[in-house]
Structure I
Amino acid sequence: MPRALNPADLRAQVTAFLASHPELWDDQEGRELAVASETDGMDCIVARMLDAEKMSVKQAALIKDLKARRDRYLARYEAMRKLAFDIMQEHNIKKLELTQATLSIRLGQPKVVITDETKLPDRLCRIKREPDKLLIRQHLESGAVALEGASLSNAEPVLAIRVT
């Protein structure tokens with residue numbers, strides 16, 4: 001487990017180092033080498049970042065396993081519910097008082113049956129309008145026609161990480 005990380009201390013360490021070596025401000029390569037070798041902050045950041053990534057992968061696997069387990073329990077619940085219902089129906093039992101629960105068969109709620117959704121008025125339908133960003137990007141990048149309501153942003157800097 002990487003050591004404790006205090007972002008303020010790490011920033012201060014890099015800032016102090018670069019302030020004591022002003023000649024590095026004009027030397028990109030020298031500044032990069034110095035920050036990497038003379039301060040322990042960036043190694044600590046990368047170690048914590050890689051540790052967090054590993055933990056997220058482990059948690060995703062655990063969540064997947066727990067969801068599968070939950071689904072098995074739900075399937076068992078539904079199977080036992082159907083079995084109880086079927087037995088009671090077969091033997092014309094309307095109510096059964098047990099130690100843990102009372103089971104009873106009653107009429108459920110009527111269900112809505114859609115026979116032809118094209119004939120339903122819009123006021124009784126949910127209509128979801130959602131921009132297709134991939135098509136919009138392609139349209140904007142093609143430069144064919146200006147598009148009112150959308151534009152491409154300026155590219156923002158991102159951090160690329162290559163683990164060696």
Structure II
Amino acid sequence: MSFLEFEQSITSTALKAVARHWNDARCDRLMPDWTSIRPSAIAGQLSIVWSYRYDLSTDTFTGRLSGDQIDQIFGKNLRGVPMKDVYPPNEYPRLFARAKRVVGEPAFYRGEGMVFEHAAHFGLGERIMMPLSSDGVTSDGVVGATEYKAVRGNSSDLHAEAEFWFPL
């Protein structure tokens with residue numbers, strides 16, 4: 001698989017723009033570093049963008065950035081907040097494993113369906129995740145974007161997020 005296959009699988013125009021910027025930012029490297037991601041290049045999508053820094057020594061993710069629409073889901077900005085403190089204990093292991101796979105392989109992720117359930121709020125849409133790397137070779141972070149529509153109901157009424165993986 002390749003970036004092109006990942007990009008072609010994305011249905012959201014906004015998410016495609018974020019993915020294209022990730023690809024442009026990496027230049028001739030396997031992955032871009034955080035400083036290569038330019039907010040001005042994705043200004044129209046910043047409200048749905050989020051990122052986590054990964055610390056290999058502690059095997060933890062810490063929030064680096066969350067846009068306004070992401071903040072609305074959680075009721076706070078995720079910057080500086082450990083991932084384990086963001087999600088409910090029953091959801092955290094699955095979400096941690098997903099981010100860890102993006103970093104560890106490294107890989108691209110695309111999900112669609114119920115992309116969030118938090119505090120009895122639900123969102124249907126699409127999500128992407130892409131690895132980041134300070135040295136261009138070893139992944140040490142993830143940048144993603146989630147486009148969603150808030151819906152009413154309960155989790156049994158909604159379709160779970162379908163996962164699609166693309167090796168880098």
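With Cα Rg over 2.2 N^0.38 Å coming out at 2.06, pick the structure among I, II it was computed from.
I
In this comparison of I, II, the computed figure 0.15 for FRET efficiency 1/(1 + (r/R0)^6) of positions 68 and 132 (r between Cβ atoms, R0 = 25 Å, to 0.05) is attributed to I. When helix-only ellipticity at 222 nm (-39500 (n - 2.57) for each DSSP H run of 4 or more, over all residues; to 500) is computed for each of I, II, the one that comes out at -7000 is II. So relative contact order in percent (Cα under 8 Å, 6 or more apart), computed for just one structure, reads 11; which one of I, II is that? Value 11 for relative contact order in percent (Cα under 8 Å, 6 or more apart) corresponds to I out of I, II. With mean count of other Cβ atoms within 10 Å over residues 76-83 coming out at 15.1, pick the structure among I, II it was computed from. This figure was derived from II.
For the read-out distance in nm of label points 7 Å out along Cα→Cβ at positions 36 and 124, a value of 6.8 was computed from one structure; give its label from I, II. Only structure I yields this read-out.
Values in this text are rule-based calculations from the coordinates and carry no lab data. Bear in mind that the values here come from a model prediction, so they are computed numbers and not experimental data. Cβ atoms are built from the backbone, for glycine too; each structure is taken alone.
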